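Q: Alright, structures below, take your time with them.
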Structure P
Amino acid sequence: MKKIRNIEELYELLSKTMDHSTWWDTENPWEIVVGSILVQNTNWKNVDYSLTNIRNKIGFFPEKLAETDQQIIQELIRPSGFYKNKSRAIKEIFAWFQSYNYDISIIQEKELTVLRKELLSIYGIGHETADVLLVFIFKKVMFIADKYAQRIFNHLGISEKLTYLKLQELIELPDNFTNQQAQNFHGWLVDYGQMYLKSEADWQTGALSNFKLVQE
């Protein structure tokens, strides 16, 4: 399969266009872990309500999240929807962290494909959530091929219908891409999508409207 390789040009264009802000508004990795699960199939406003509930009742301490009864977590995250499945996913991922004594640095040492496989084996952790964790928690370099990315890359010249894994197969990040660049790339694509994918007219006003991808 031919891969798209002019990602550096796209990155540079986004870098000149987009705000250089922190993607997550917290430095607490455990809050990011919970947020990455809660945001599945809902909007961030709903997630924010749930995170506030957890912050007020439990706090983002991994040991407490691991030991808190699932029913309690269900009630706290109810605003995010799918609260039964999401509460189970939260419980199971913190049980997994517990098996590493909550030491993120130890987990970071794992090879990327091995770690990704481990994450995907946890209940409620799909490809997108696993990749968000790889990039934002474990400081790996991955392309997060979410819905915004799929729609943007369709606009940039990929005519076929895209799925998460299909787009991920097509995109080849540069060999020298850093974790910070992977974080930036994801954040900028999401922000760009929110601004310019509302309509075709909106798309035409954005910096990427004349950018086309080249497959090699």
Structure Q
Amino acid sequence: MSPSAEPGGGDAGGASGELGPGDVRDRPERWKVVERTTVFRGPVFGVRTDRVEMPAGGGAEVVARDVIEHVGSVGVIALDDRDRVLLLRQYRHPVGRMLWEAPAGLRDVEGEPLQKLAERELLEEAGYRAARWDTLVDVYPSSGMADERVRIFLARDVTEVPADEIDFERVHEEADMPVVWVPLEDAVRKVLAGDLHNMITCLGVLAAREARASGFAGLRPADAPET
């Protein structure tokens, strides 16, 4: 084993060109698309087929890749002063389940700041406001097939808003969404036990527990750029 590959080894790759821990950071890259075909276009997502040149072999190999174009979304992990996380239950037709989820919503308003969208979703779906906002994690939930980006926020110093102050009517799947405050450690156990399945919820709960363990040090501000 080379020194750069040993646990606790150097951050950079060794003289042989091997990659080390310091190289582990996602970066932009775009391979050449020689043809693009739109298959479907809807209000939330579209589907296209790209024919992409593979770099190996000097671009001689061209393969088809289907891509779901998605508007993107945000999620909110809200923690109260008793270290409880807010979860709500919603019917999800594609998977045929009632899922317990963190508040979340689509980036369907052109130019809307992500924090403002998150604040709106927390208010409309759960009836709460938060005074403290931080960026928890940024993820591509299905990078093998979709370009969807999700920013998960951590919201703290939460207060409940009286129902008569919320100018929003819940319809369809959102018409009946009970809200429960779950102790964070219980939520972590539920994730690991397979009781919770929603990606934003599972990832957000685990990240929130880790952030709390470090005293919430190192969290990016709510308006941190997406890299």
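Each reported figure results from applying straightforward, stated rules to the coordinates on display, with no laboratory input. Quantities reported herein were computed from a predicted structural model and do not represent experimental measurements. Cβ atoms are built from the backbone, for glycine too; each structure is taken alone.
Q: Can you say which of P, Q returns -1.02, -1.34 when log10 I(q)/I(0) by the Debye sum over Cα atoms at q = 0.14, 0.18 Å⁻¹ is computed?
A: Q
Q: Another one. Identify the structure, out of P, Q, from whose coordinates mean count of other Cβ atoms within 10 Å over residues 121-128 was calculated to give 19.9.
A: Q
Q: Of structures P, Q, which gives 147 when volume of the Cα convex hull per residue in Å³, for residues 97-184 alone is computed from the coordinates?
A: Q
Q: Work out volume of the Cα convex hull per residue in Å³, for residues 41-88 alone for each of structures P, Q, then name the structure with the largest result. It would help to have the intermediate numbers written out before the result.
A: On the way: P: 64; Q: 134.
Largest value of volume of the Cα convex hull per residue in Å³, for residues 41-88 alone: Q.
Q: One of P, Q was used to compute helix-only ellipticity at 222 nm (-39500 (n - 2.57) for each DSSP H run of 4 or more, over all residues; to 500), and the answer was -17000. Which one was it?
A: Label of the source structure: P.
Q: While we're on this one: Taking relative contact order in percent (Cα under 8 Å, 6 or more apart) as the criterion, which structure among P, Q has the greatest value?
A: With respect to relative contact order in percent (Cα under 8 Å, 6 or more apart), the highest-scoring structure among P, Q is P.
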